[in-house]
Structure I
Amino acid sequence: MERLYLRRRRHTIRNRHGQVIVLVVIALAVLVMVVGLAIDIGYAWRARLKMQAAADAAAIAGTDALFNGAGVSVSSAAQSVATQNGFTSGAGTPINSNPVTVTVNNPPASGPYAGNSDAVEVIISQAQPTYFLAVAGFTSLNVSARAVAAIKSAPVCIYSLNPSASGALNMAANTTVNSNCGVMVNSNNSAALIGASGATISAPALGVVGGISFSGSLPPNTVTGVAPAADPLAALPAPPVGGSCTTLAPIGPNVTANLPAGYYCGLTVRSNSTVNLTSSGTYSFNGDLSLSSNTALNGTGVTLYFKSGSLQMSSNTTLNLSAPTSGTYAGIVIFEDRANTAPLSLSSNSGMTLTGAVYAPAATLTLASNAFTNAYSILVASTVNIAANSTININADYSSLPGGSPIKTAVAVE
C-alpha cells in the first residue's frame with residue numbers, strides 16, 4: 001500500500017509540474033504578445049507624431065498660399081511642405097515602403113471649419129508595418145493625422161521692416177505708444193530698438209530680432225532674438241496708375257475745395273484751407289501732397305497712394321482719413337510704393353483721425369501727435385520714429401471690416 005501511495009504521489013507531482021510548465025509557457029506567450037503589442041503601437045504612435053507635425057505645417061503652408069497667392073496653389077503648397085517633412089503622397093518613406101496619402105481640402109470636409117473657404121484641411125495617412133503582431137495575422141496598422149489651419153487677423157500691427165538699422169524703432173524722450181496689438185522690429189542691429197528717457201511702450205507683445213537700448217518702460221513680454229517677419233502686405237498689389245498724372249494748381253489759401261479720386265502729379269494746399277476727398281476709392285499721387293499750416297484734409301473710404309513723393313504736413317494740420325471697408329484696398333489708408341523711399345511724416349498739433357493701415361515699406365515713418373485717434377491703425381514702414389513728447393494710441397477694432405485686419409496670418413485651429 002505504501003508503495004502504491006508513493007507511486008501515486010509521484011504521478012500527481014509530475015502532473016502538477018506539467019501543469020505549471022504549461023501555465024508558464026502560456027503566460028510567457030501572453031507576455032510576449034503584450035510586449036509585442038506595446039512595441040508595435042509605440043512605433044505607430046511615433047509615426048503618427050511625425051505625421052501630425054507634417055500635417056500642421058502643411059495646413060499652415062496651404063493657408064498661406066490661399067491668402068498670399070503668389071501663383072502657388074493651396075494643394076501644391078501643402079503637398080510641398082508635407083514632402084519637406086518626409087511625407088510625399090504616393091511614395092513610401094525611408095523606413096516604410098507603404099505609400100503615403102496626403103489629402104488637401106479647401107474648404108475642410110469635416111469638423112467645425114467644414115465649408116469655410118478661409119480654412120485648409122490636410123490629412124496624412126500611411127499603413128505602418130507590424131513586427132510582433134504579424135505573428136497574430138496583423139501585418140499593418142493604419143495611422144493618420146489631420147490638421148486644419150485658417151486665416152485670422154494678425155496679432156501684430158506695428159512693423160519696422162528694416163533688417164539692419166540702428167533705431168529701426170526709435171522713441172524720443174517722453175514718448176508713449178499704447179498699442180492693443182503686437183509690435184515687431186526686424187532689425188538685427190544690437191540697438192534695433194532705441195528709447196530715450198521717459199519712453200514707454202505698452203503692447204500685448206514686443207518682438208525684436210536684434211538688441212535693445214531703452215531707458216524707459218517696455219512690456220513684460222518683450223522678447224529679443226526672434227525670427228524676422230516678412231512684409232505682411234507683400235502680396236497686396238500696388239494701385240494701377242495708367243496714363244499721365246493730372247497737374248493741379250495749388251488750393252487756397254482760405255478756401256474749401258472738393259477733390260474727386262484720380263491720379264495727380266502732386267498737390268499743395270495753402271494755409272487755412274480745407275480739402276474734402278469726395279470719392280471713395282484711390283487717390284494716386286506722383287509727387288508730394290503738401291498741407292500748409294492750419295489746413296484740413298478729410299476723406300472717408302479712401303486710400304492715398306504715393307507712386308513718388310509723400311504726405312507732407314505742417315503745424316496745426318488736421319487729418320481726418322479712413323480706409324475703404326471693402327475691395328482690394330480694404331483697411332489701407334496710405335500706401336507708399338515699395339520703391340518709394342520718401343520719408344512719411346504724420347505730424348499734427350491739431351489732431352489726427354487716421355483709421356487704416358499706413359504702409360510705407362521702403363520709407364521712414366515719423367509720428368508726432370498727442371491727439372491720434374482711430375478705430376484701428378496699422379503701421380508698416382522700413383523704420384519708425386516717434387517724435388518727442390508724443391502719445392500714440394493704436395487700437396485694433398476691425399469690426400468695420402468684414403474680413404478683419406488687412407494683415408492676415410495662418411493659424412492652426414484643429
Structure II
Amino acid sequence: MAGVRRHSGGAGDGEPLLTTQQAAVRLGVKPETLYAYVSRGLLERVRAPDGKGSLYPAAAVEALAVRGGRGAAGRTAVAAEPIRTGLTLIEADRLSYRGRDVTEFLAGGCSFETVAQWLWSGEVSGRRFTASATALAAARAAAEVLPDRARVVDRLQAAVIAAAVTDPLRFDIQPVGVIATARSLIATMVAALPAEGEDRPDAPIAELLWPRLTRRPMDPVGLRALDGALILLADHDIAASTYAARIAASTRAHPYAVITAGLAVLDGPQHGGAGALAHRMIADAVASGDSLGVLAERLRGEGGVPGLGHSLYRAADPRAEALLRLIEPLPDPGGVRPVVQALVEAARDRLGTFPNSDFALAALAHLGGMSADSTEAVVAVARSAGWIAHALEEYQAPAGRHRPRGLYVGAWPETEESG
C-alpha cells in the first residue's frame with residue numbers, strides 16, 4: 001500500500017504500519033471507531049515519530065478485518081459459521097431430504113404427512129395429522145375475528161398463537177412431544193381457515209387445504225398436485241424463515257413459537273410473498289397475451305422477474321420442474337398453460353434463466369382457481385414441517401448458541417485522541 005510506514009525501534013522493528021486513514025479504509029469504519037478498538041484492546045496503536053498522530057500495525061489491522069471487520073468495499077470479510085444439519089441437501093441442482101431425493105417421494109406416491117415424519121425422525125409413517133378440538137376452537141375464533149382483508153397467512157399466524165395458549169404442555173421439547181405437537185398444530189392451522197362445506201376430521205392435509213384456497217371441486221389430480229407442492233416446499237436448507245425458527249428453538253422456545261417465528265419472516269415479499277408476485281405476472285401475461293411484454297415490464301420497472309432463477313441452483317430448480325410436471329394434467333379453462341409455457345421459454349431463450357418454485361406454485365394457483373396469497377399459504381403450511389425438523393435439531397444443540405457479534409461503526413464518545 002502506498003505510504004505504508006515501517007516500525008523502527010523495539011519489538012516488531014521493521015513491521016509495516018498503517019496511518020489512521022489507511023486502517024479505517026481497510027476496516028471500512030470511521031477513525032473514531034479505530035480509537036474505540038484501541039480502548040477496548042482490539043487493536044494496537046503506535047505513536048507516529050512526530051508525536052502528532054497514530055499508526056497501526058498492518059498485520060493487526062488485517063487480522064481484525066478477517067476476524068470480523070469490514071473490507072474497503074463495505075462487505076463483511078468473513079461469513080457466519082455454517083449451521084450443521086442432517087436434513088436437507090442442495091447439490092448439483094438436486095434436492096434431497098435426509099439422503100433421499102425429493103422426487104423419490106413423489107414417484108412413490110408419498111403424502112405430505114409421510115415426508116414430514118421423515119424429516120422429523122428419519123422414519124416413514126403415514127399417520128394422519130389431527131387437530132385438537134380445544135386448540136381448533138380457539139384457533140378458529142382468533143382467525144375469524146380478523147378483518148375480511150386479512151390474508152391467509154395473517155389467519156395462520158393468529159391461529160398458531162391462539163392454539164398455543166390452549167396447550168399446557170407446549171414447553172415440552174422432547175422429540176416425542178414436539179412431533180405430537182407438530183402433527184396437531186399443522187392440522188389446526190389448516191382447519192382454522194374458512195372453507196366451503198364440511199371437512200372430514202381425519203382428512204389428509206392437502207384435502208383439508210384445498211377448499212380453503214379455491215372454490216373449485218376437489219379431484220385426484222388437483223389434490224396430488226397440491227400434496228406434491230407441500231412435499232417439494234417442506235424444507236430448503238437454512239432459508240431466512242428457517243434460520244429464524246432455529247434461533248427461536250435455540251432459546252428453547254416451544255414449537256408454537258418456532259412456527260410463529262418462521263411465519264413472521266416468511267411474510268416478506270422476498271420470501272413467502274414471492275409466489276404472489278409471480279402469480280400477478282402470469283395474470284398480466286394471460287390478460288395481455290404478451291408474455292415478452294410482461295417480462296420486459298418487470299425488467300424495466302423492478303430490475304428482475306419474479307419466479308425466475310435461484311441463487312442455490314445453476315441450471316434448474318428441481319422443485320419447479322417436478323411441480324410443473326404435476327400440474328400438466330390439470331384442466332385449463334382460462335388458457336393459462338400456453339402463457340406459462342411461453343414465459344418459461346422466454347426465460348430460457350431470452351434471459352438465460354429458469355423458473356423457480358415460486359413460479360411453479362403460481363402456475364398451480366392459476367390452474368386451481370386460487371388467489372395470489374394462496375401461494376404463501378401453501379409455503380407456510382409446507383415449511384412448518386421443515387421448521388419443526390430444524391427445531392428438533394436445535395433442541396439437541398447447546399442453548400442460545402446463535403449470537404452473532406455486531407461490529408459497531410457508529411459515532412463514539414470523544415476520547416483524548418479524537419478531541
Structure III
Amino acid sequence: MQGAAQAGNKEQADNGWEAPQGSGPVHATIPLPGSKSITNRALIIAALADGPTTITGPLQARDTDLMADAITALGASLRRDRAAWTLTPGWTGETASVHVGNAGTVLRFVPPLAALAKADVRFSGDPRASERPVGQVLSGLRQLGVEIDDGGRDAVPFTVRGRGGVRGGTVTMDASDSSQFISAIMLAASRFDSGALIQHTGDRIPSAPHIAMTIAMLTAAGARIESGIDSWRVWPTTLTAGTISVEPDLSNAAPFLAAALVTGGDVTIPCWPEPSLQAAMPILEVLTEMGATTSVSSAGLRIHGTGRIRGIRADLRDISELTPVLCALAALADSPSQFTGIGHLRLHESDRLAALATEIGALGGQVTELADGLHVQPRPLRAGDEPFDSHDDHRLVMGAAVLGLAVPGMRVHNAGTVAKTFPAFTGLWQQMLEGPS
C-alpha cells in the first residue's frame with residue numbers, strides 16, 4: 001500500500017494523478033482509516049484529562065499530525081503506536097508555537113486549550129488558513145477574559161496569552177459559518193473556573209451532528225453538559241477519558257460508496273458503526289435517494305448500485321463534507337440536482353462551490369452557484385487539456401476520483417493533498433478497481 005501511494009505521489013507531482021476509469025462493476029471491501037473528527041476531539045479531551053488516555057484506531061494523516069504536534073507543543077506527551085496512541089497531559093511554561101496547516105479543527109479547537117497554558121502560544125498556518133474564519137472563537141475567548149493579540153485580523157497569525165486558567169462565563173457567538181466554533185469552546189470549558197454558557201445567535205448551524213459528537217465524547221469522559229435551544233451549559237468538572245475508540249471515517253467512505261453507484265457494483269465497508277458518533281444515517285439516506293441500495297450486517301455496510309444515478313434536491317447542511325462527491329455523482333446523473341445548505345463551504349479548505357463549478361465546467365458539465373448551494377445540470381463530460389485542479393483540497397480530489405470513473409483520461413493536479421485526511425486514498429482507489437488479487 002505504501003509503495004503504491006508513494007508512486008502515486010510522484011506521478012501527481014510530475015503530470016497530475018490520472019484518475020482511473022471504471023472498466024466494469026466494482027466489487028470491493030474497503031477498510032477505512034479512523035475518523036479525523038473523532039481523533040482530533042479525542043486528542044483535545046485527552047490533553048484536558050486527569051491522567052493518561054489511550055486512543056485506539058486513530059487516523060494518521062496530516063490533520064491529526066498537526067493536532068498531535070499542537071498538543072505536545074503545549075506540554076503533553078504522546079506515544080504513538082500504529083494501532084493506538086497514549087497521551088499524558090502536561091503544560092509548558094515556555095512560549096510555544098502551533099502551526100495549524102489548513103486544518104479547521106486545529107485552528108479552532110487549540111486556542112481555548114492554549115488559554116489554559118502558562119505561556120504565550122503563537123499560531124500560524126498555511127496561506128489558506130488566514131482566510132478561514134476563527135474570529136468567533138477568538139471573540140468568545142475574549143468574552144471569557146482571555147487576552148489575544150491578532151492585530152485586529154481575526155485570523156492567523158495570532159498569539160493567545162495563556163495564564164494558566166480561564167475564568168469562564170457566558171459566550172455569545174454566531175456559529176452559522178461553522179459548528180466548530182461551538183465545539184471549540186465546549187471542549188475546553190470543563191476546565192474553566194466557572195465552565196461556560198455558550199449561546200448561538202445567527203442562522204442555522206451547519207454540520208450540527210458534529211456538536212452532538214462533541215457532547216457525546218465529552219459526556220463519556222465525565223463532562224456535565226446541558227443543551228437548550230441554541231445554547232449549551234458546560235459545568236466545571238474533571239475529565240477522565242481512559243480509553244477512546246475511534247470509528248472509521250464515514251466522510252472518507254463517500255467516494256468508495258459513490259463508486260458502487262457509478263459502476264453498478266457493490267462496496268462493503270467493514271466495521272460500519274451502529275450507532276455512530278458521525279452522521280451515518282443522513283449519508284445513507286442521500287445515497288439511497290440517488291439510487292443505491294444499502295444493508296448493514298456483521299460484515300459491515302454493503303452498498304449496491306445499478307449504474308443509474310438519480311438527480312435529487314437535498315439540503316446537505318448536516319453532511320456538507322460530502323458535497324464534492326455528491327456533486328460528482330450529480331454531474332453523472334440522469335436528471336438535474338440541487339444542493340442547498342452549503343454556502344459555508346466557500347470558507348473551507350478551498351471555496352468549494354466555486355471550485356466545483358469551475359472544474360466540472362471545464363469537463364463540459366454545468367454547475368451553477370447559488371447563494372446557499374449548487375445546481376447541477378448533467379451534460380456529457382470529457383477530459384480537457386488541463387488537469388482537474390484540486391485547489392489544494394482533499395475533498396476535491398475525492399470528487400475528481402468519482403468523476404474519473406466515467407471520464408477517460410482525467411488527470412488531477414496536486415492529488416497528493418488528499419493526505420490531509422487519507423494518505424492511502426489513491427492506492428486504495430486503484431486496488432478497488434483492480435478487484436481481489
Assuming 6.5 is distance in nm of label points 7 Å out along Cα→Cβ at positions 55 and 279 as calculated from a single structure, say which of I, II, III it is. II
Matching -16000 (helix-only ellipticity at 222 nm (-39500 (n - 2.57) for each DSSP H run of 4 or more, over all residues; to 500), computed) against labels I, II, III points to structure II
Can you spot which of I, II, III the value 0.60 was calculated from, given it is FRET efficiency 1/(1 + (r/R0)^6) of positions 223 and 335 (r between Cβ atoms, R0 = 25 Å, to 0.05)? II
Distance in nm of label points 7 Å out along Cα→Cβ at positions 271 and 375, calculated, reads 3.6; among I, II, III the input was structure I
Mean projected area of the Cα convex hull in nm² computed as 19.2: which structure among I, II, III? III
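Could you figure out which one of I, II, III the value 0.50 for FRET efficiency 1/(1 + (r/R0)^6) of positions 167 and 399 (r between Cβ atoms, R0 = 35 Å, to 0.05) was computed from? Walk me through the numbers on the way to the answer.
Values: I: 0.50; II: 0.95; III: 0.20.
Answer by label: I.
All of the numbers you see were taken from the coordinates with simple rules; none came from a lab. As the structure is a prediction and not an experimental result, all values here were calculated from the model. Cβ atoms are built from the backbone, for glycine too; each structure is taken alone.
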